1. For structures P, Q, calculate FRET efficiency 1/(1 + (r/R0)^6) of positions 93 and 245 (r between Cβ atoms, R0 = 30 Å, to 0.05) and state which one comes out highest.
2. Using FRET efficiency 1/(1 + (r/R0)^6) of positions 141 and 157 (r between Cβ atoms, R0 = 30 Å, to 0.05) as the calculated read-out, with 0.75 as its value, let me know the right label among P, Q.
3. A value of 20.2 was derived for Kirkwood radius over Cα pairs in Å; which structure in P, Q was it taken from?
4. Which of the displayed structures (P, Q) returns the greatest value of mean count of other Cβ atoms within 10 Å over residues 117-124 on calculation?
5. From P, Q, which structure was helix-only ellipticity at 222 nm (-39500 (n - 2.57) for each DSSP H run of 4 or more, over all residues; to 500) = -17000 calculated on?
6. For mean count of other Cβ atoms within 10 Å over residues 109-116, which structure out of P, Q has the highest calculated value?
7. Ranked by relative contact order in percent (Cα under 8 Å, 6 or more apart), which of P, Q sits at the highest value?
Structure P
Amino acid sequence: MVGWLEFERPLVELEQRIDELRSFADSQNIDVARELKRLESKAEGLRQEIYGKLSRWQITQIARHPKRPFTLDYINHLGIDFMELHGDRRFGDDPAIVGGIGFWAGRKVVVIGHQKGRDTKENIGRNFGMAQPEGYRKSLRLMQLAERFNRPIITFVDTPGAYPGVGAEERGQAEAIARNLMEMARLPVPIIVCVIGEGGSGGALGIAVGDRVLMMQYSIYSVISPEGCASILWRDAAKASQAAEAMKVTASDLMELGVIDEIITEPIGGAHRDPERAARTLEEAIARHLTELEALPGAELVDRRLDKFMAMGQYREI
């Protein structure tokens, strides 16, 4: 059951039975094709039933799955010839954000993204994907490099939020994120934003002001985590599932609200089930949007980007 979520238990147990039956049949040279076909058909029906009616909290759990592809995984699966660059030239390097230059599909690109770890040691090293000010300043340095050499920017968003520690605040966390928002809004190069896991608060927005915002089917995007919202509203983080429903954090919610531009379909069960297939789907979408954006002059890109974000939300004058 390692790596599986509680609501997936019936499916996992059935898949284990199928694997055990297949292994036993192979070792004993027994023909169980008919029984295997019946069980596999039952498993497929169960997959459709489970993943066809996921709650927002269950989608949140999939978005946080420890086996889910991270930024460096997508860089690898997309075949980007990538050279990572380090440091913000002010304080240091932040391993919670990776970024650099690369060649992809005949294009010279700049790639930036949050990076989590696979195990406890790596997660501590990556600060669980929670960037500090130097991470956002590193990102800005790379974006300005993209502007100087007229390279499109691709960002991968996957963070619970910016790191809220005392040191981060002392070094200007809020200012660093705010500066990125302002600078990204006026960069005259195409910017594609891909929400691949968690899109949490300002930590996500610091690299998420783009011409096109794409969101993986089982990812989430919100101003605060469900646990944080529950702690504020009900003084009880255990009510996170209730908060997730109220906040409307899923891709379909945000598409309906006009916050994102496209939902990228994932393999049933999540991108971690078939990372290469998920990457191919994302690759097609990035290439399609970049082709459209590269045909536009820089000034028009900036105008459209500003109009896009200024049109979000509703307000009423009293």
Structure Q
Amino acid sequence: MNSDPLLRVLDKSETVDEASSPVSPAMRAATLVAVVLPFAGLVFAIASLWGWGLSWIELTMLFVLYLLSAIGITVGYHRLFTHRSFETTRVVKCILAILGSMAVQAPLLHWVAVHRRHHQHSDQHDDPHSPHTHGMGFLGLLRGMWHAHIGWFFKPETANLARYVKDLRQSRSLRWISNLFPLWVLLSLLVPTLLGLAFSGGWKGALLGFVWGGLVRIFFVHHVTWSVNSLCHIWGRQPYASGDKSKNNFIVGLLALGEGWHNNHHAFPTSARHGFRWWQIDMSYYVIRLLALCRLAWNVKSPDTPEIVALR
């Protein structure tokens, strides 16, 4: 099922070149560092608890910066830029794009292109990160889980991904932010380091800020959002006929600020709201509603009750 008008247009009007291009050694190395370094930071952070302890300063930085960078992904990269589920001002767009970049997952245009391709081919052969195309049985499940969670980063990339983001490339500010991705990664680590220096003082405070507000926070944002690709296509409930194997997963729903209501999302991809029931907590949607109350968001899309019932 494909109810996203962006992808329906692509399906009908373009011949899609499915050729792949190999990932360069430099890109592989950078990806490996982005995956391994936050984990190393987590190990160091746990070890540091025995010697130095953990104060409310580090915990606050971890929590606040986690929320900000995760919102950059869930509200910005995903619901705004990928699916255009609401409209907002240029300033808010730029802020969300920068916050999403500080989650250290990918430049804006690349992230959006890959995710739109995922929706176009969800759980089929050309899905970039489906866990269901890697063989049968327990070993096939393990291979699929690894691929969907991390392994797909190291696979050859589909050529001409830019065709998926023609709309976003028309914005000079979004192109600029996407091209400056290394700068936002640097700021993602520099900001907590300087905050640690300011509030705790000395090299110890700066190091703890770098580790907890930088590396550990990136680790959690990475693995929580990557769990949407892996866990939410394997475990959970599927109340809607979405045409794929997407599932609603309560735990991922909480940790990923509403992204874990994944079957809801795949059934209604342009909806700004992913949690349809009162108990399906959707922090990202609450942020969008807050923006709307402040008149900073409009045209907020959400399916009405008859649409929801029709897909049960």
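Any read-out appearing in this document is the output of simple, stated calculations on the displayed coordinates, not a laboratory observation. In this text the structure is predicted, and so the values were computed from the model without any measurement. Cβ atoms are built from the backbone, for glycine too; each structure is taken alone.
1. Evaluating FRET efficiency 1/(1 + (r/R0)^6) of positions 93 and 245 (r between Cβ atoms, R0 = 30 Å, to 0.05) on every structure, the highest lands on Q.
2. Derived from the structure labelled Q.
3. Going through each structure in turn, the value belongs to Q.
4. Q
5. The value was obtained from structure Q.
6. Largest value of mean count of other Cβ atoms within 10 Å over residues 109-116: P.
7. Q
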